[in-house]
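S.K.: Structures are listed in the sections that come next.
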Structure P
Amino acid sequence: MAHHIHLVFSDPPDGVPEDEFDEWYDAHIQEILAVDGWRAATRYRLEGVVDAANTGGYRYLSLYELDCAPAEALANLEAASMGSADSYIDKKDADQGRLPLPEWFAGIRFGSWNCTQLGERITPDGTQA
């Protein structure tokens, strides 16, 4: 079976302290990982090698490892009312959830990509693993 990952780039609204955004996002990841098909996640702060304006201007990346094809994982997320920012807001309005929705949530910019592994992992010595 091919290995699948899902990448989510994000950028909080201006004025949101980094530690506040990180605390909320780390808790939000736990909500996502509770959904079938979402195995693990790693967050990164992006530092531009290329001008950030030419790369979408995102400051954060979350890399999700999936247990199934991306379409299935995303369908599971949709069924859990977390398939889009709007459905997530509706979910929080309806049940208030365990994780409160921050007032600045609607201002977060998101971009996401599904990724399917094309071949084996290659190391500098040419070994495939």
Structure Q
Amino acid sequence: MTRGVRNGDAQAGASRVRIDKWLWAARFYRTRSLAAEAIEAGHVRVDGERVKPAHPVHAGSRVTVHRQALAWDVEVLAVTERRGGAAQAGVLYRETAESVTTRERMLAERAQARASAATARPTKRDRRKLQDFLNEP
């Protein structure tokens, strides 16, 4: 038996990773500390349950991540402790179809709200023209 490693954990170590490490490796968060803070705040759930940053995640787990009114519901396909490029991160999970459609709808609503609220303030000249128009008999 290796020091600090229990029986069975030596083999399971390759197929299980801490959730904060996996979220960082899958590029949901820029740093592990941000991932841990989000987990502690309850923004991340594994199989529908609130967990701690050291909770092990393995292939087949369902992870839900909430960030800024957007949500990702993903199934873990692979685990790794090393952070790679975006292409490598995309191989670690598969997002559900419902999650994709909901997130795209929310983004479209945000863009539409931003576009409708993007009207600029009237200039001094525009205000004067409006005053003249409203004060006409």
Structure R
Amino acid sequence: MSVPESVPELSESVELAIEELRQSFTLSVTPTGDGGAVVTVHDLPIDERWEPSTIDLLFEIPYNYPHAAIYPYYTTPELNRGDGGAWPTALQRVSWREAPRTQISLRANRWNANVDTAVGAVLQVRRWFETI
């Protein structure tokens, strides 16, 4: 009988992504137990049209990153349009990890492990809020 190899707390590629994120954002990180991590980017400014205009953005970096896209993203359930604009279909109220959240469904359909990064994914979310 063989003994299974232990799973590292974080895979090497996830560790590198987290270090890159730390260079641009304030983070908290919780390992998922399979080499991936749940990351919270704290105080991400989105746009003054949103209430709140600064959010905590949560997402999972999968154990097989960068060969899998980061998707979906989550934030506070209290997120609202402050300007009276329409509620985008990319936002849904959900429960994630036993907590109410607003899910942000911005899938990178053309995710390319050689180009796309965790930092780029966070910046994509921020740009989306600024343009919607």
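Since every read-out is calculated from the coordinates, none of them should be taken as a lab result. Every value quoted in this text rests on a predicted model; they were computed, and no experiment measured them. Cβ atoms are built from the backbone, for glycine too; each structure is taken alone.
S.K.: So helix-only ellipticity at 222 nm (-39500 (n - 2.57) for each DSSP H run of 4 or more, over all residues; to 500), computed for just one structure, reads -11500; which one of P, Q, R is that? Don't jump to the answer; show the numbers that get you there.
M.R.: Values: P: -9000; Q: -11500; R: -6000.
Answer for the origin of the read-out: Q.
S.K.: Taking 12.7, 40 as the value of Rg and Dmax of the Cα atoms in Å, for residues 43-106 alone derived from one of the structures shown (P, Q, R), identify that structure.
M.R.: Source structure: R.
S.K.: Let me ask something else about it. Suppose semi-axes √(5λ) of the Cα gyration tensor in Å works out to 27, 21, 12; of P, Q, R, which structure was it derived from?
M.R.: P
S.K.: If distance in nm of label points 7 Å out along Cα→Cβ at positions 59 and 115 computes to 4.3, which of P, Q, R did it come from? Walk me through the intermediate numbers first.
M.R.: Numbers: P: 2.2; Q: 4.3; R: 1.6.
It was calculated from structure Q.
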